[in-house]
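Bear in mind that the values in this text are calculations on the coordinates, not laboratory data. In this text, all values refer to a predicted model and were calculated from it rather than measured experimentally. Cβ atoms are built from the backbone, for glycine too; each structure is taken alone.
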Structure I
Amino acid sequence: MNTTSPSLLGTSVNNRATLLAWDGHLQDVSADVEGMRACLLRFDKPVYAINDNGEIGLANVGLPVVADGGSANLAAWLPLAPIAQFGAPSFRDVYGVEAAYYAGAMANAIASEQMVIALSRAGFMGSFGSGGLSIERLKSAIEAIQAAVPKGPYAFNLLHNPFEPRMEQQTVDLYLQYGIRVVEAAAFVRLTPAIVQYRAAGLSRDPSGKITRANRIIAKISRREIAQLFLLPAPPKILEDLVAEGRITREQAELAKQVPMADDITVEADSGGHTDNQPLVSLLPSIIAQRDQLGRKTRYDEAVRIGAAGGISTPQAALAAFMMGAAYIVTGSVNQACVESGASPATRDMLAQAAMADVTMAPSADMFELGARVQVLKKGTLFAMRAQKLYDLYSAYNSIEEIPDKTRLELEEKVFARAIEQIWQETVSFFIERDPEQITKAEQNPKKKMALIFRWYLGLSSRWARDGVQDRRMDYQVWCGPSMGAFNEWVRGSYLEDPANRHVTDVAWQLLTGCAYQYRVQSLKLQGVTLASELDAFYPMERHEN
């Protein structure tokens, strides 16, 4: 470009010695904001930033050459930036996906069959939300997904259930029966025979002698001590017991001692549902370092990949996770607000109105007695306050009968909307089919009985939200992290502001496209080039067609 060429839009470029020049045609240089944005979005092409007397234009064609006295300056040069280059190539290869990205499970089939199928058909993996479902309902979901996308990719959630180990075992038995090859293990506080059986049952040796892992485990964790359980091989004692019970072979037990419990570990930071509210910028590097430290001793033939979840709802967050070393990223709350989710339209509308501060912690249903907590939406619902009241009563008293009459009456009228005795009968009916031992224990322990009655409310509140039960709207339990508010801010003013326009595959592509775009913008800045402020961020302006 010579000095008689039109002035190029953009702002300043740092004054520095330029060793390269751009060899190309002036008509290929984009000099306006929209033209430069189009250049940045051509991820299959390089980007050349041409400096004309301190002003910048962009081009996708041409060549960098050694500068001479009359050449235009090449201020920066970016290589191709395909979406597939972010994260670990092995994640894409192992799971047969287009990008190092998957949609995490949300219990009660909120991460629905429709969601998993839609993602799979678009080349992404989704994890079906099996938590809280009956075995028959889960069986129906497996058959529907396998019929629609027999070759995948897809995953199914395996939720640790410390108070109903029978349910956890039945879930694993079903997964093995139907050949489910990827499970997302969540909420584990210890390794159980069920998950160890799933891992070991998929192990064998190929003709070359290499260990083949037919059953893959992606473990969601938020603590180093839990990460270690999945970074190490299965405990020998559990393996020996499984062999003795005939649930795995001796060879499978020996092979299980040579591979880690998980193929992938998802570091779950400040997320919806079960969370320790950890900051991703602290937690992810810590777990990566832990993996590397253990890896120097274990030397597995396949290293455990470490991914990131919790707070991933904008292109900047996605890029930050990848740049910190995440092998893949996982989304959650944002998918719940999409039309394919199992959440009701009323719940999706509530989520679409949420701000980052509209979340809080509340007692969880599945680990109520342990004091475990989940992050939920607080705007538009009284669930968190009412659930905390129940836990306070559980902590203060040893039985329902010890609770003062006035307080019990308030619970029946304002929280439960029915008599406690009726709730107990419904609870008995529920567990007689699901896990009769729970009723036996409750009849022998009044505090256990009180916990099951309170869990009736905690469990149904998420289903009321899922099903959109209008007269229980103030009791909706909606799992949600601050990422939902960040997403809403990002899409404000675009077609994605309306929850009716939110589709899981579109959201995935918009996030990943924005991630690649932000990578290019930041790369230019690192080379000393500052573009017009209008180009700093990516916003979803057009629907992505898969």
Structure II
Amino acid sequence: MKTEIEQTKVYELLSRAFVQERVETCFALLGDGNMKWASCLSALGTRMIYVRHEHCAVAAAMAYSRKTGNIGVATVTCGPGLTQILTALPAAVRAHIPLVIFAGEAPIKSNWYNQAIDQAPFVRAAGAVYKSLHHPELMAQEVRDAFLQAKLKKRPVILGVPLDLQNTPVNITDPLPDPSHLIAPDIKPIQPHPQEIARAAKLIKESRRIVVIAGIGAVQSNAGESCRKFSMKCDALLATSLPARGLFHDDPFSIGISGGYSSQVGRECLSDADLIIAVGCSLAQHNTDGGKLWPDAKVLQIDVDPIAISQGQLVAGEHVRADARLGVEALTVAVTERPNQWRSSALSEFIKNKPADSTPFDIEPGLHDPRNVVSALESDVPMDWELVNSSGHCSYFFAQMPSRPVERFLTIREFGAIGNGISFAIGVAAARPNRPVVLFDGDGSLLMHVQELETIKRHELKILVCVLNDGGYGSEIQKLRADGFPDEGAVFGRTDLAAISQGFGLRGERVEDLSTIPELIEEFESNGRAAVWDFPVSDRVVSPVIQRSHASGKNLKSVF
């Protein structure tokens, strides 16, 4: 008579190995290559969020990971299931988000299989890690190693397991290997070298107008308060990268986002700076607006992995290799306090009262200025709700919400793909099940994966989708017009998104009067149903990002 352990199938062994890695939530779309494994994972107590598209499973896992600090887990089937995730993977790689994705593989004992494809080159081309699991005796260990690699390298790892191997019995008498959290090295934050601190302190002493820019590394190392104390001692202003926006939301000397999304006052202050201190910040092209934001400033970077060149441009000439918080704290001790000159009451009032963008545009009757929509939502959406920003033309406007802290505002923009917003909202809702989630999106982005409204309804996720509906793909509309090209390829008309959401069983509202938002919020809170609010906005309002990138602006004015 066979023992219970001798009757174990490979897919059962693999599911137990995942559970041992403390996997609480998995985002899934089932197929032959993963459905038995996923069913076992669910039976063992893992919460499964079943989406309608493979891309959305991985994108949701990205947001879940960023929000919880845990490794995100997703599963898709082999072949076409895997090829569907090739937009999400580069974004996760570039955002340094740890994921483990169970993808299955075509059966190895078949000489022909309809969904067979060499999966590894696709994954590696995206910058992720691919592991083929072909030896049952080693599979549990390889699962553990995948979680360890995802955690330490902060990148996605995809596991391919042939579906016929998954169905075979495995004679494993040894217990599962120790999980990754028991063997991962206990790495302490990196302390700065005294010589580097001394050199940086000398540079600070020689500078007069300093701006501290904090990135996601500063958020993850809890360096926000340390940056504030340093800035007060050194008469410095504060700013953040886009993913870290809101870290200094309540500081009177925070000039907001540094980069293409900089406000008018932020851009003016950055252009006057003679020293930029980038704390846990990669200084990417968007963060520096292609190197145009601080033409006369030196740059000091504090980072565990300091760089001189980022995305083809020279970004920093001075470096401190250290944990963001520890590096800033050491600098604060090393520098001499200076009187406030830049940090004046006049400047704080200027920061407080000057709008992010005051460019005048003629708005057609019956349509909103998107800036007014965002201002109304900023005023009325409760402060403890979770906010998620998507990509595209709309995302500039939604990023300008100065009162919202980074802990409640998710932005993942790497790889520049639209259509991710609804997946990110699902991931945040899974990570924060007791809080309402508000997704800010555009009509073109939402319609790319509108099928996930059904996922939201089926899983009873408390998500409110606020859409700036300009009737097309806003960035492309504005760029085509600015360059003097016809825009019909980017204009599709204002789809009735409220009616579509009602068809999926959600509440749907076309919001023509912004004064009704408080009433709509009260209704959303009380009825327990997800909803889509459709804000018809003018496509004449051009974000400053596009205004600046198409320098002359004469074509922008001529089409209006």
Structure III
Amino acid sequence: MIKSTNRESLVPKFNYPQLYKDQIPFLEENTLLQRLKSSRNSYNNDPFRPIYHYVNPENTLNDPNGLCYWKGFWHLFYQAYPPEDTRQHWGHAISKDLIHWEDLPYAIYPNPEEACFSGATFVEENRVIAMYHGTKVGNMIAISNDDLLLNWNKINNQKPVIKISNNDGMELPYKVFDPCIWKKGEYYYSLSGGTLPHNPTGRRKRANFLFRSKDLINWKYLHPFVEGDNFTRVGDDGACPYFWPIGDDRYILYFFSHMSGGQALLGDYDKERDKFLVTSHHEFNFGAAHPGGIHAPSATTYKNDKNIVIFNMNNSKNTHKWNQIMSLPREVGIFGKDKINRDVLSIKPAGDIESLRYNHKSIQNLEIAPNKEILLENITGNTLEINMEINLNKSTMFELKVLRSENSEEFTKISFYKNRGFRDWEKYEGWEVEKRLNATDSIVSIDSSHSSLDPDVLSRPPESAPFYIEENEKLFLRVFIDKSVLEVFVNERQCVATRVYPSKKDSIGVSVLSKGSNSKIISLDAYDMKNIYKK
């Protein structure tokens, strides 16, 4: 065991073998990992703790960090708060398929920094570079090259590579905060999240500051990276940035706003000027991040010019010694262009989610008469996947209630409002007047206002997202229910998610409603879902 000094953590720390064949038997005997397993098992009967979304094994968590793929495993890091030293450390889990996660010991410990905040990883042929924010000192770099990324060494004599302040006390022209890292040619590049130092409105505005280095130690500040951002709000900031290629020749900047949640900017990377030219924007939650909303992203590149993104999700109720969770991993790509040549993202669950399914139930060609709620008697549960293809016909709203109690005292309502979103005149330029008047975005919404009778659950306004559906396009919903989390994917082009906490044991029902006119469920497939954690 390594002795602790200075600001080092009180959490036990070990030197691990380099090779997988030696690491496995070492981990089996490791007292810290045994403690994590014991802690995870202590939560087995918690009614709100998800069984197929990742939740850390002990205490609480915050932002996901440094998602990457290395030597046959996906690696998920995250801000962890060990019980004996609740400063942020980097927690660590691995998966072969992005679904079944196994806990590993804490990866990066504080010192000289007070706490290890968020950051990203960059995978090279023979090593993985982690760049993250070390509070009170600046942005840090640690490197690992063992098979399971268990041992991390901080470079620059364990000092920050980008200091949080000038030695002479002069004001910096940039903020030093959450970084990401990539490489172009012989240079490494890094973004530091934050806000513009000076803003005439008096309110902060999102910014990401660009740095460049050849050796990972000496970094030169270049300039603010983003141009043409006409999308983010005054008051947003650019925390937890991840900058990656996406599609054939596009780039995407994922980030978190402490005001309005997880977002992304899409555009072109001008590699001559080292500027990111923004052309469109996507939100991942549609309201404040708290309570119960999507929080920070962690993203990495994936096959076929796509990305894998995972978010942490905030709680809406204080639960016993744990709170936040991770969303399902999402595969994000470019679906195509809208009517005015703006990028439309494709968004769908990533990983082998199908391996969790059992107890399949199916409904085919069910006609839904207007304005009458229909209870789907054979479809019940609070750990479910539900896939539905729906012909809306002339219905203006289709409603799916889940986690519904027998007498409807509790329920969570998923609604699809056809052509009830904003009218975007540019999008329909050139269409005949009558068609333009009727052609608007649709809205998908999760209303959790009746999800729980528990007075300790914090209410959240409906999570409502815009979504454009073609005139004769079918509606396809992919719904994931996991105790206290609900995620809804729509036609592989939108996703809404929130936390819910039903208090009644019979809050497991599912019903449907077609408003104004009839609709038809072409197919519905429901599955109970297995627990991903080994007992």
Query raised in the report: -0.43, -1.02, -1.17 is what came out when log10 I(q)/I(0) by the Debye sum over Cα atoms at q = 0.09, 0.14, 0.15 Å⁻¹, for residues 262-501 alone was calculated for one structure; which of I, II, III is it?
Result: III
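Comparing distance in nm of label points 7 Å out along Cα→Cβ at positions 86 and 526 across I, II, III, which is largest? If you can, show how the numbers build up before the last one.
On the way: I: 1.4; II: 5.1; III: 4.0.
Max of distance in nm of label points 7 Å out along Cα→Cβ at positions 86 and 526: II.
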Query raised in the report: For which of the structures I, II, III does the calculation of FRET efficiency 1/(1 + (r/R0)^6) of positions 54 and 318 (r between Cβ atoms, R0 = 35 Å, to 0.05) return 0.20?
Result: II
Report task. Out of I, II, III, choose the structure whose coordinates give distance in nm of label points 7 Å out along Cα→Cβ at positions 406 and 470 equal to 3.6 when calculated. Result -> I
Report task. Compare mean count of other Cβ atoms within 10 Å over residues 22-29 across structures I, II, III and report the one with the greatest value. Result -> II
